[in-house]
Structure I
Amino acid sequence: MSCRGLHQPVDTVNRWVYRGLLCGLTLELLALATWVGGLIVLIGAVIPAVFNTLGGQDSGGFLLTRAFEGYNRLVVVAMALLVAIAVCRQWSGHPAVSVSRLEVVLLTLMGILLCVIVLVLHPQAAALQAEAFAVKDEQARKAAFEAFFRLHMPVRSLYMINMGLGIALLAMKVTRLVSRRESQV
């Protein structure tokens with residue numbers, strides 16, 4: 001992962017490859033920071049602020065649904081960057097930036113969970129939420145919210161698992177960076 005393992009460029013082509021790898025590694029860390037940090041901000045700051053400020057479940061719920069849709073879009077872009085950069089790193093053939101089997105496994109699991117959340121579960125949860133907010137009869141509203149929360153709990157769990165996978169990938173990259181740096185000392 002460390003660019004310290006890359007040799008100083010000696011000609012123009014190598015210089016551009018070196019700069020490309022450096023840029024890619026930086027974007028990779030930024031994508032992981034967005035993946036992990038974005039969810040931490042939503043859970044730790046946005047959700048409490050919304051429900052403590054707006055007070056109502058309806059308006060707060062709709063706002064959080066929109067916030068998570070925005071987070072999902074950012075994470076889709078982050079995943080595209082992570083995969084594209086991993087392919088470029090592997091293509092470069094440089095051992096300092098090679099893609100490990102563990103990294104491929106983590107990226108694959110993250111991508112599968114992301115697809116399940118974004119393409120299947122989140123749209124279903126948003127539809128159930130909208131249905132629950134639209135119902136006026138108290139009994140029907142209660143039943144609609146129960147259906148929403150039955151789906152919402154697994155979605156929350158998958159978000160947390162995916163954040164954990166992102167943290168694991170970030171930790172793996174930091175460990176690789178530190179171990180390369182120690183071997184050069």
Structure II
Amino acid sequence: MVNVEVYLNVRSLKESLRNFTVEDQVNGWTIVKNKNNEKYIVRDFDESYSILIYVEGLEDDIFQAFSNELSSIKKLKEVLYVPERWNDRIDLKIESNKLMTTPSLDLECITGIELLNSIIKSKGFRYEKIDECLVIIEIEITRPLSSILLDGYINLLYHSLKMYYKIKKAQEDVLLKTALEYMKSI
């Protein structure tokens with residue numbers, strides 16, 4: 001499994017790296033080490049986003065795919081840079097043929113998740129319930145991974161997040177409307 005942190009705000013990563021030691025620079029990547037001697041590779045892309053990848057278990061196709069600028073990452077700001085859920089970082093895991101978000105996004109369970117998954121199954125992603133109140137997004141990927149494929153998967157992640165937040169808002173709106181209507185009859 002490969003852990004990837006995508007920083008939508010380059011300054012946030014720079015702040016996180018204050019306690020890391022720079023070891024080397026290779027092909028646009030900076031190799032850093034934390035206090036526990038764990039190695040990571042870091043790269044900024046035109047001040048629009050940064051990537052931090054845990055080196056242990058990193059496979060070459062994943063490294064190469066993240067080595068090129070991915071235009072779809074910039075779209076993630078549309079869904080994550082809003083006041084009610086401000087998030088300037090998204091953590092991803094790549095395991096076998098899956099790209100997954102992590103619980104750090106705090107995606108709460110939504111009513112009807114099984115029905116929703118049956119509708120979206122053909123699009124290559126699903127909302128996976130990881131406990132009673134949190135879900136992650138799982139996207140089926142093809143390996144070996146390339147930058148073009150990864151850009152498409154990040155775009156699918158953007159759409160899955162956008163859909164999640166639209167459904168969540170619609171459910172809250174229906175709840176509020178129903179409660180207010182019912183309160184009139186009491």
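No value in this document is a laboratory result; all are computed from the given coordinates. Predicted model, so just to flag it, every value in this text is computed and none were measured. Cβ atoms are built from the backbone, for glycine too; each structure is taken alone.
For distance in nm of label points 7 Å out along Cα→Cβ at positions 20 and 84, the highest value in the series I, II is held by structure II.
Assuming 33, 10, 5 is semi-axes √(5λ) of the Cα gyration tensor in Å, for residues 100-163 alone as calculated from a single structure, say which of I, II it is. The structure behind it is I. Here distance in nm of label points 7 Å out along Cα→Cβ at positions 52 and 156 was derived from just one of the structures I, II, and that gives 2.7; the source is II. Given a computed value of 1.12 for Rg/Rh (Cα atoms, Kirkwood Rh), which structure among I, II does it belong to? So the calculation was done on I.
Taking volume of the Cα convex hull per residue in Å³, for residues 68-123 alone as the criterion, the top-ranked structure out of I, II is II, with the highest value.
Once FRET efficiency 1/(1 + (r/R0)^6) of positions 60 and 132 (r between Cβ atoms, R0 = 25 Å, to 0.05) is evaluated on every structure in I, II, the highest one turns out to be I. Thinking of I, II, which structure, once helix-only ellipticity at 222 nm (-39500 (n - 2.57) for each DSSP H run of 4 or more, over all residues; to 500) is computed, gives back -28500? Going through each structure in turn, the value belongs to I. Ranked by distance in nm of label points 7 Å out along Cα→Cβ at positions 28 and 44, structures I, II are topped by I, which has the highest value. For the set I, II, ranking by distance in nm of label points 7 Å out along Cα→Cβ at positions 36 and 172 places II highest. Looking at relative contact order in percent (Cα under 8 Å, 6 or more apart) for structures I, II, the greatest value goes to I.
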